[in-house]
Structures are given as C-alpha cells and as structure tokens.
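These are the structures in question, set out in turn.
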Structure P
Amino acid sequence: MVTAFGKFLRKLRVEKELVLREMAESLDISSAQLSAMELGKRTIQPTLAKKIVDIYGVSSVQEVEQLIYISQPAIKTDLTSGNGKQRETMIMFARAFDELSDEQLKSVQDIIMK
C-alpha cells in the first residue's frame with residue numbers, strides 16, 4: 001500500500017528527474033530501502049526528513065516528519081509502564097484494528113484528540 005510519504009517521495013523523485021538509485025545515494029540509503037519506503041513496506045527513520053529538506057529544499061522538516069509519522073507501516077509500543085487496564089485496552093485495540101469501520105476509527109480519534 002503506497003503511503004502519503006511514499007507518494008511524496010516518488011513525486012519528488014520524478015520532479016527532480018532522478019532515478020531511484022540517484023535519490024537513494026543522495027539520501028545515503030540503499031535503492032532497496034528507498035523503494036520499500038515508496039511502497040509503504042519499510043519503517044522510515046525520522047532523521048530522513050531533515051536530509052530531504054536539506055538536499056532538495058522542499059516543504060519544511062515538520063511537514064515531512066508528519067508524512068513520515070502517518071506513513072509508518074508498523075509501530076512498536078512498550079506496554080511495560082502501563083497499568084493493567086492500559087495494556088488490556090492497547091491489546092484489544094490492536095486485535096480489533098483491522099475490523100474497525102471508518103466511523104468507529106473516527107470515534108476513537110475523537111476520544112484521543114480530546
């Protein structure tokens with residue numbers, strides 16, 4: 001699944017008339033890593049945002065960081081500091097995640113954003 005960050009990267013690469021290898025070299029990552037990021041299949045290091053802005057002069061670091069944040073294919077959460085109810089809730093959410101409707105997800109977002 002192509003993510004917002006993946007679309008951003010590919011558009012930037014096309015606009016700058018770069019092949020995958022050239023952009024990967026400029027960002028000091030492998031072509032395989034860059035391809036996987038474009039396709040939403042690889043975790044994206046937040047430090048990449050500053051490199052992209054510095055090298056290509058696009059957007060702001062905060063805008064690129066936001067694209068990275070919403071495009072991560074997986075997250076890791078340390079539940080050791082949570083109490084029993086917090087751990088139980090997080091595990092229940094993770095298990096039900098794929099089954100939630102857009103309306104239910106919006107409700108969860110509304111609760112969290114309060």
Structure Q
Amino acid sequence: MKSYTFLICAILAEALGTTTLKLSEQFTKPVPAIVTVLAYATAFCLLSLSLKTIPVGIAYAIWAAVGIVLIAIIGAIAFKQTPDLPALIGLVLIIAGVIIINVFSKMSVH
C-alpha cells in the first residue's frame with residue numbers, strides 16, 4: 001500500500017509540474033519555472049520509490065492515465081481548455097485500458 005501512496009503523490013507532483021510548466025510561459029517566469037523543475041524531480045523520485053513493489057508497466061500505466069485525466073481536468077478549470085467529444089472518448093478509453101491492465105493482467109507485484 002505504501003508504494004501506491006508514493007505513486008499517487010508522484011502523480012500529483014507531476015500534475016503540479018505540468019500546470020506550472022504552462023504558467024512558466026516557456027520558462028520566462030522564474031517562480032513557475034523553478035516549481036516545474038522541483039515538481040518533476042519530486043515526481044520521478046516518488047515514482048522510483050513506488051517501483052520497489054509495483055511492476056513498472058503497471059505503475060507507468062496508472063501514472064500516465066491518472067496524470068492525463070488530472071491534467072485535462074486542471075486544463076478545463078484553470079485554463080478554460082474544455083475537452084471536446086473525441087478528447088472525452090479518448091480519456092474514457094485510457095481509463096478503461098488501465099482498469100483492464102489492473103484487473104486482468106497476470107503481472108505479479110513483488
């Protein structure tokens with residue numbers, strides 16, 4: 001369970017990094033740029049800790065899917081980047097894929 005806590009925190013740090021990357025305006029604003037670098041470094045450190053017991057394929061699938069959905073939500077709320085129907089369908093398919101991997105995969109957790 002501890003590894004999944006690390007993974008969730010890694011996803012949140014990555015979402016922070018991606019959000020501040022947008023706010024940094026191509027690294028022209030120093031504070032968001034610094035937060036971006038620190039958030040991404042934190043995210044990768046936490047992801048590495050989660051890989052002690054979660055298989056890399058499973059961890060990365062969860063990381064990617066949850067991160068994409070979280071960033072889509074943040075983009076819609078903070079930046080008024082509302083996903084259209086094809087984007088929403090794609091998000092649902094990504095979530096479905098991760099659920100299928102986690103429910104039906106024979107990959108074992110050490």
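Suppose you compute relative contact order in percent (Cα under 8 Å, 6 or more apart) for every structure in P, Q: which one lands on 30?
Derived from the structure labelled Q.
One of P, Q was used to compute helix-only ellipticity at 222 nm (-39500 (n - 2.57) for each DSSP H run of 4 or more, over all residues; to 500), and the result was -19500. Which label is that?
P
Every read-out reported here was derived from the displayed coordinates using simple, explicitly stated rules and does not represent laboratory data. Here the structure is a predicted model, which means the values were calculated and not measured.
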